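Please find the structures below.
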Structure P
Amino acid sequence: MTPHDPIDDAATARAVIDEHGTLLEWNAGARRLLGWPAADVVGRPAAQLLADGRVPVPTGPRWDGTLPLLHQDGHRVRVWLLAHHRLPRDGSPGHWLVVTPLEATDADSPDDPLGTASLTQSPCAVAVYDERLRLRRINEAMAQVIGLPEERIQGLRISEIGGKAQSEELEEHMAGVLATGRARDVQTYMRAGGEERAHAWLARMAPVTDGDGRVRGVCLAAHDFTENYLSRERLQLVNEASVRIGSTLDVTRTAQELADVCVPALADFVSVDLLDPDGEGTAASPPADAPVPLRRAAHRSVNPGSPEAVVEPGHLELYPPQSPQAGSLTAGRTIVASVPSGDVDAWLSQDRRRRARVKEYGIHSTMSVPIRARGLTLGVAVLTRFRRPDPFTQDDVLLAEEITARAAVCVDNARRYSRERETALALQRSLLPRGLPRTPAVDAASRYLPAARSGVGGDWFDVIPLSGMRVALCVGDVVGHGIQASATMGRLRTAVRTLADIDLAPDELLTHLDDLVLRLSEESDGEGNPGEVGATCLYAVYDPVSRRCTLARAGLPSPVMVPPTGAPRRIELPAGPPLGLGGLPFESAEVDLPEGSVLAFFTDGLIETRERDVDASQALLLEALAVPADSLEESCDRILHALLPPGGVADDVALLLARTRGLPASQVATWDIPADPALVGPIRKQAVEQLDAWDLSGASFTAELVVSELVTNAIRYGSQPIRLRLIHDAATLICEVSDASHTAPHLRRAKTWDEGGRGLLLVAQLTQRWGSRHTPSGKTIWAELSLLDEV
């Protein structure tokens, strides 16, 4: 024993006995008491040391009493023993610590500062320990806490009196007070010997000195602050619940967070069961006097894997009316049930599996708390105890209701969000093309992914067939998320298709679209302030005859082009401003595309991610496009897999891939026409001959009438130069007549006495569709004939 190590191990007789009654440890004090060396008794049954052979049967975690023991020389020794049942922290089997003091202390010496310490007048539980950390004196309050009289435990260390890990920690702190001479305050939560349940204690340790100022012992005063401790724990748990529950707008995740918060702070096992929402997305009211169907959303246990659970997450279970779950839902209040008192016998008698789990794990108390928010019943949380011996108290009920009320609002918010998200997604998908049209100009594939957290946004894509077998390709993005963004997207997509039908150039189309976004922004703001609605767009027109593509962009990234042979590269386009700013010009660019080139159009959600910067995403996109694929659908999947995180995207993503086709020159015929009405007949004849050469004689009659009417109108009302062009593929024949006049014809119904005015009406009746488009040098009147109808 040294001043820094005051513990005298030989002053106490101490032995450790396992659950089977075998001696595991035998200290020097035990040898002093009975004379047996450790080698002779360790590993042998402890009952052999009892003089009468009668082994006491403890009824709790602590036992004390007087027993006759056998000394090594054969005589009997009656000894008072104190035994503690200890459970190691590592989960190994428990054992019994048996101790008894060997040395008496002179507590009544007038010169002993330890013996003269004033104890009896103190309202607190006070104990005084000597330089060897052996108990000298306790007052009546401390004796009641320990549950043993002073004369029985004098000379024992606090770890031997308490027999718990917390007692050993207190002993270490007391040794520190002896070594430093400075007082310490230590908080601990433990069940003392005289208590039925654990309490929170503030142990105030102060050195006891003699007249010369030397430290002669330690005075320990214990203050019970359980109520303050539990109030602080409850407040901390409520605060933790407010932070941890509702971190996402996902119902299952929110339910799991509720279960995680309550275990093990409030219960040993928690299950969260929810009512299935009805057709309108709200939770259906629980039926009265009938089994309640509840779907397990989440559960959590102190045991890994939650072996106590009878129902797995996602499964639907019918709870009979006599169950606590159904009872709390129908009554709308918390129900606390005790298994030993028979509160759940009627329910368990009908459920063998649940009855077996209750018996196997020793479940003794349950608390069913209804999950209610905004006047709706959403489900029930069931808290269960089996490892903690104490039942649920009224304070536990209030705490569980507070936490569940917070979680209920989060669950309701998550359900409302899910319902709104599904509505917005349905609207979004209804506004997007159900399928891309098959055109002779391109093969196309597309993908749309809504944002994982922010909800559906305003991204869109489109493939629009144009006259002359051309095609328009478009992607766009409306700022914001939700139903409003989806509705705005639908209006813009409709506007793009309308403007595309009049064959506006890409830069002109974006200018008109910019004006529309400005008007929508003013309408949404209500005060004429722009900026409430914003959008971006990329629009391109590809002509399979010339194999040229004209593109313009407003705020979106430049597209990527993959040639038939060679590496992918970005198409450098003038950087147009986002739509909705107003007054800024848009510029277009033309590129030649070899047949079989792939164009990749995408919104910025594809390349603007949290995981990497835009340049790194662009590089990954080029790498993904460089890998050969059997189809555009496979390329779409590869791009999304390479660029997007597995947990979902932060913003909407629209992706459109188009592989270009070229129309052979043999399927196009062109004639320059002089402004002479007398030449209409020969031109008509040449057109019929060309159709015969194409094996399209079945369409000759209709095509001859259309060519005659369009050429006659161009000669009569147009300007030189005049040109006729015939284009065909497997399904369509197109007749185009171009001239230098910018005046477009109008369809009208001729009066009875009019000599003319019926030509365009006739063209409209004979063809699948017709129209006009302006060109830099004039206009083009076109008409499409379906070759499938002529077969």
Structure Q
Amino acid sequence: MSCSERGNHSTASVQMVKEEMAFSSPRIVSQQPNTTPLPPQESLKTFRLPKGYRLEVVASEPMISEPVALAWDGNGRMYVAQLETYMQTVDAKDQNEPRSRIMLLEDTDNDGRMDKSSVFLDKLLSPRMMLCIGNELLVNETNTFDIYAYKDSNGDGKADQKRPVFQTENKAYGNVEHQRSGLDWNLDNWIYVTTDPVRFRYKQGRLMSDSLVSGSNGQWGLTHDNYGRLFFSRAASGMAATGFHLNPAYGQLDFDDAYDSTFHQVWPVIKTPDVNGGPKTLRADSTLKSFTSVCGQSVFRGDRLPQTMVGDYLAAEPVGRFIRRAKITNEAGKKMLTNAYQQDEFISSTDMNFRPVNTYSGPDGCLYIVDMYRGIIQESTWAQPGSYLYDQIMTKGLEKNIKNGRIYRLVYEGIAPGPKPQMLNESTAKLVTYLDHPNGWWRDNAQKEIILRGDKSVVPALRQISLGEKGPLSTKPSFLARLHALWTLEGLDATDKQLLVNILNDPDAQLRKAAIRISEPYLKQNDRELVEKLISMAEEQDTDVRMQLVVSLYSQGQKKTKSLADSMLSNSSDDQRMAAIQTSLQKNEEAKKYGVNLVALKDADRRMVMKGAAIFQTLCASCHGSEGQGLSTNIAPPLVSKFKLIEQKESVIKILLHGLKGPVDGKTYPDIMPPMGANDDEWIASVLNYVRYDLCMRSFPKMSQGYIDWVLIKPEGVKKIREQHAGRKEPWTWDELISNAQKPATQPVSSQNKTNN
């Protein structure tokens, strides 16, 4: 294990202090959950936590409504993003109306409960991403990639200034569960999001985008640890944590054995009837068997809970009504996640309406939990009439509980929450001292604020700290202070070769790793001194540093450094981690050639999808839109929702072979869909594969091979349908197709998280 990773846990440290781990009562499943909403103080009584821990209500209805995300500014004021049109009815009526808000909350008497609120922004379309930048708040709304900065210039708690920081002509399509989330300013000064292959850098008041060759990761929720490792989650695949082995700038890298054998099993304390997958996803006691909607993860980096929590991974499971806590251990250089409790969960509730969707380390050093506190937690696409979930919603009256929401703070007996920050009012020199704060929230925000100010008067102090000298600090800096100081210098464009060479010789592995990354511009320029220094590190023993050295030499260097990277990989062929790195780099090369969406396909399938794309753009886009989103002229139905292209393979083949006439899903269009059956089976399959695969990639960017195989249509499948209906002359009708259609038994289970991006 890296000598600096004292916030993470070795195998031995998984044995926790008994008092901190013990529950006061055994886990007992509630078999008759009450669906009636409870007042906040009554709901608190339904929670089960280890001894010593206690939840406090920070805010609740009517102060907030349908909360999904939090952001604190440098003075500790809390912004709350609310999806106030999310599933207000079982059929999602008016969900795309701009009626949502961002609330600004303050705790004026420092008792931990918000007592002052204002509507910072209103008339928004489901705001999904926020990031505080000095005195401004960056906001992204659903169905768009645009990001705006909002500011309250007169101090009344309401935004009165707005400016664009990122705009694009591209539009975000797909349901609310499968669009971006995040805006996480990471240790490396890049701002990351989920779902799409992009990251941002904040420069001169704008967000500058950078493409990620092999794509991004995850759905709802994004976090990082003390060392800048990013943690995504994939609810559609039931994966609580992914992507933490390698920064997505270098590719995708996940290990199936990065979790202990029981990690994906879950242990709610409540019967779970409202699950999208139906009874097969439940145990004999009617509880959820495995993750289905995991989201809103964080790595605890605060300083006002037991020290044994620092560096632990936390994730919300709104269908199971619990919070998972996992230990991140280091097994021979590989990070591994283990449930902190045997057949139990960290925080669980018997309140049917407890819907945790996000977790955070707060400025006071405690853990915060965002609870939508509602009945329905599934977007309408997967809660249609006739489905198992729809029946559960209606028979239990879950659609009636709306317009509520709670924010909880987790505290521990004998540990007082920390003070409120005042960073926006303090000097840059004072902010430098916070880089050594024990609470990661303070370190992150001090680094961000210093970079935003661009105040280079503190560069000498930052240089001293990064080199391990006391500088303006009262004591010798911690390794985390040094790490933040180094990256703060990088954000100020104030690093130099001598500083990097010194740190590349440092005994601390995480500092060496950071220095390698920061040296990449010199690699691009083929700087002789830095190139030779990095080449001399080829025998590096620390796994993290060796992996970083390989990906930096390969992706940023010239012919000589790429050759060295290949040699290092060849000499480590028996190392699973290095072999996986080699595969990731190869995938990156393929992605550069074919594009990120086609990398996962087999050669024959890729050729068909590419052929289908060319046909679609030439023949179909003029009526259905370039991305199947439909046109404002309503000449033809939008393909992204109306044709149920994922569920009904046979129906879409029939439509392309014989055409479609009449109203579609209750709406009349000016013309029929003409038959395309004169084309051969491969032509039909190619067009459908492009549309289906493109649609699925938007919804599930990291599909398993099994899901891909299920999505794609083979020419022989088209031939079979053609032969079955060889005598048909008339186009199909929508009602005819829907009444005859059946979902295949082998259809992969769709995601069930509330707003998984």
Legend entry - Structure with the greatest value (metric Rg/Rh (Cα atoms, Kirkwood Rh), for residues 443-610 alone, set P, Q): Q
Inset, instruction - Please state which of the structures P, Q yields 1.01 when Rg/Rh (Cα atoms, Kirkwood Rh), for residues 155-338 alone is computed from it. - result: Q
Inset, instruction - Taking 0.3 as the value of distance in nm of label points 7 Å out along Cα→Cβ at positions 131 and 147 derived from one of the structures shown (P, Q), identify that structure. - result: Q
Inset, instruction - For FRET efficiency 1/(1 + (r/R0)^6) of positions 35 and 315 (r between Cβ atoms, R0 = 30 Å, to 0.05), find whichever of P, Q sits highest and give me its label. - result: Q
Inset, instruction - Give the label, chosen from P, Q, of the structure having the highest value of volume of the Cα convex hull per residue in Å³. - result: P
Legend entry - Structure (P, Q) behind the derived value 6 of relative contact order in percent (Cα under 8 Å, 6 or more apart): P
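No lab work stands behind these numbers, since they all come straight from the coordinates. Fair warning: this is a prediction, and the values are worked out from it, not measured in the lab. Cβ atoms are built from the backbone, for glycine too; each structure is taken alone.
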